[in-house]
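As structure tokens, here come the structures.
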Structure 1
Amino acid sequence: MAKYVFITGGVVSSLGKGITAASIGTLLKKRGFRVSIIKVDPYLNVDAGTMNPFQHGEVFVTDDGSETDLDLGHYERFIDESLGSENTITTGKIYSRVIEKERRGVYLGGTVQVIPHITNDIQDRLVAAGDGRDIVIVEIGGTVGDIEGLPFLEAIRQMSSRVGRENVMYCHVTLIPWLEAAKELKTKPTQHSVGELRRIGILPNLLICRTSHAMTEDMKNKIALFCTVPPEAVIEVMDEPTIYNVPMSLHRQSVDDLILKTFSEPRGEEPDLSDWIGIVDRFMNAPKTVEIALVGKYIQHKDAYLSVVEALYHAGISHNVKVKVRSVESTDVEEKGVDAMLSGVDGILIPGGFGNRGIEGKIATVRYAREKKLPLLGICLGMQMMVIEFARNVCHLAGAHSQEMDPATVHPVIHLMDEQVGIDKLGGTMRLGAYNCDLVPGTRAQIAYGTDKISERHRHRYEFNNTYKQRLEDAGLKVSGVCEGRDLVEIVELPEHPWFVGGQFHGELKSRPTRPHPLFKAFVGASIENK
């Protein structure tokens, strides 16, 4: 039977529950346990697919096409495993299934209630996720006291009865704020947060205390006394220069030992963290810096391009350089000009996005990179802008316009996929998840990957219009990757350019700190050569 580590948060949001869950997963996997991680989001949305990136950050897409919270990206990067729909639970998913069962008469006319029907469905999903795993880590989104999170907290409280108290552990992430006026840390918010958790019947075994200043032993003892945990279970986590240092920080404080002791599991040998130590060392002490401009539409939200930025860092680590990201809003390119916004960068990356806002700024950025011979990597919408710019300024095609053109007037070089025509944008589906792609031998993309076949994750409803394929190739744009079994263009490049490659997929979603994505690695390498 699987054992469960439940991670809750208190006082304020954004304390790092996701990084905590991912780091614990790393340590337990390094000790030889089969680990999985689940993110519970109490919002009513069924998934993150329709949520505004300005509010929610990026949408992380899994191989099976699930649109999920960005924390699943942290999980995959830390434990180096692909996750899926079973690793994400939302209130929308739970209520949809329970209501559907009620409509079918599954409950035999009984009154359907939050307890036991909603809480039972939550537990059913958690138990199912434990099949074939030794330890399942479950992060509960939000903070203790949020009304929408109460059914989930009740469900994980009941899990101790369902699977046995010896198979359940509760970890609470909380804040120890520093009061500048008093020049001291305060433990009272943590005491109140743990008190709220205990009020609903959950007694935490482990406290992860986020703080900006080092805690004294007396302070840890005070927290232990008032929160009824052993002093060694009060863990201090200060801000780190890189999130990849968190597993080592937790290991130094014996968090993995505490978890295994709680589960009465043999601790075995110490985990080998040499690869993570090397990652942090190269990240912190790289002798050179390369500056990459990230020209996007949601720059104001720091998490909107989280996986893209992490993939750039991974590539930099592999080259032993520090990647400095210059965040550029594409509308600013339109208003202030490309020279003002992009002068001095070593490479340019154009990420994905939706809608017409900022499109002309991205197209101007492509032209700047093409004419200045700056390394350019386009992702999804970025790749489409590369095609449009080339068609407009090199081929002078009538269809070289942005996505929202009326197809009855002119056939654009980037158009709606056949299966998307006639579907309402808000209620329609997209091309989601992993698809195989065949690469053309000898191209930059094929050389970067080192293989002729790849699998990449997608999230889009527009595609390259094959009507223009021959004309664009005749003019010098090389199609270097095509979807397996379907004539859908996946990768384009300019062979005579130092690095001008665009992919219809989101390669950043499969990048790992120990295994950077091939296109990102090659792109950063080209940017280094361009310095």
Structure 2
Amino acid sequence: MPKNWWRDAVIYQIYPRSFGDSNGDGIGDLQGVFDHLDHLAWLGIDTVWLNPVMASPNTDFGYDVADYCDINPEYGTLDDFDRLVKEADSRGIRVMNDLVPNHTSDQHPWFADSRSSKDAVHRDWYVWADPKPDGSPPNNWLSEFGGDAWTLDETTGQYYLHLFLPTQPDLNWWNDDVRNAFDDILRFWFDRGVAGFRVDVCHAIVKDKDLRDNPQATDEDPPTVRVFGQRRVYSANRPEVHDVLKQWRKVGRTFDPERLFLGETYVWDMQQLVAFYGARDNEIQLGFNIPFVHARFDPGLMSDIVGNVQKLFPRHAWPVWTGSNHDAKRLATRWCDGDERKVRLALMLLLTLRGTPVLYYGDEIGLRDVDLTQDELRDPVGIRFWPAYSGRDGGRTPMQWSAERGAGFTTSSDPWLPIGDADVTNVEAQRSDEGSVLHLTRDLIALRKEFVSATYSKRTSPDGTWVYRRGKHVIALNMSDEPQKISRIRGVIRISTTRERDGQSFAGGLSLDGWEGVVVEAS
């Protein structure tokens, strides 16, 4: 693999259940991904990240793995996966898998054995602990999905830990057998040609060995570090996780130095994020910037985050930027309130910052979240917390390929999740419209190659705007309702969010309408 290929790449996240249904059962599959590879190649995508396709009973839709070395039959077979990797490669597209190392399904053979007795071979592969004298859980840790993070197993009289659903028991990463097993899992998929892994819950796989109570949050603690009133001091972000990541990089290097690890580094402190890159580029190569994902679409807030990255990241560390994913929902709704002007601006931002952009399927057409009723929900979190929280399903609905019935996603009359308004937003219609969001995304991806390695420097600009330089290009974004004037800039507009100003020359200053952005080749 070319050195640092992931710096040049645009990564495209696919939720396989919702991308393409090839057999008409209402559920997306690997063949459905294969059927749309030409779309990704046309768009200019370099790398595909697949949400989990491994065998799973789907209590959390793939994030409860029952076999790390097989494919969920709903999606296909290992042969289908191998063919997908081969055909993607022939189009210049790499394939990444989603790795779920924090927990397994309770139906995984390891856990079935582990819970059978205290003397089972796999007993210590999971986190087990005795009840307190009053029979209550071993400590005060809480599940990310609400309630205690412990479930009492009647067979052995001990509790097992689950930071998520009770059907997702946590692995014990203090056990060398667990570490060795995952080294073998990495090798299995690297042998099949995957370019790397997005690592789920990267920050939390190792827990405090003594299972100490988490401290209660205080009024002085920022909301970003509170989880149901606790600070996750002992149930996440333990220093020993870095030893695991260093070992995985060693395994990757035995295949190729450029096998990629992209971490779900769910931390809010920038120094903690930097730590996941390692002291000498010996841990993950990319770590998601969670404060950026969850920031308001505001130039002051966002530029401050980018500025901190510029200040704190060492030379070997490379940022990654995204505005949508299967948990956070879609940027078109969450950042942009469904306003296409803002969607175009958000895409221009993501595809011109210094770092690797990750697009979530449908971002390229401005796909919005779908409002669902209670009986349409499949997400266990939404089902549990309805109506206070509707869950994540609204951002996981099927891709809208065309305006036909089933949106080109499926021939089924009963897709696994409802489809949005495909008459308004679909690939086919936008492909034939050179002024569409889709063509804007494609053209930005192509232009990005001209300054992908250039430095980032922010320029002084009026309130409500964000102006920065990348090499000989200046990106000017008006993230406000009011027209703005950007001074001391001249050149040629390469791409404007409206497309009406492409190729326009100007000198002395630049006027931008509300929610308008341009990429200028400065002179």
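Just so you know, all these numbers are worked out from the coordinates, no wet-lab data involved. All figures in this text were calculated on a predicted structure; none of them were measured in a lab. Cβ atoms are built from the backbone, for glycine too; each structure is taken alone.
Please state which of the structures 1, 2 yields 151 when volume of the Cα convex hull per residue in Å³ is computed from it. Structure of origin is 2. Here the criterion is distance in nm of label points 7 Å out along Cα→Cβ at positions 388 and 476, and among 1, 2 the highest value is seen for 2.
Using the calculated result 48, 35, 34 for Cα extents along the principal axes in Å, for residues 308-443 alone, pick out the matching structure from 1, 2.
Label of the originating structure: 1.
Work out the source of 21.5 here, i.e. which of 1, 2 gives that when mean count of other Cβ atoms within 10 Å over residues 132-139 is computed.
So the calculation was done on 1.
Which of 1, 2 yields -7000 for helix-only ellipticity at 222 nm (-39500 (n - 2.57) for each DSSP H run of 4 or more, over all residues; to 500), as computed? Answer by label: 2.
Looking at mean count of other Cβ atoms within 10 Å over residues 36-43 for structures 1, 2, the greatest value goes to 1. Once FRET efficiency 1/(1 + (r/R0)^6) of positions 332 and 452 (r between Cβ atoms, R0 = 41 Å, to 0.05) is computed for every structure in 1, 2, the highest value turns out to be that of 2. Figure out for me which of the structures 1, 2 the number 1.7 belongs to, where distance in nm of label points 7 Å out along Cα→Cβ at positions 100 and 284 was derived from the coordinates. The read-out was computed on structure 2.
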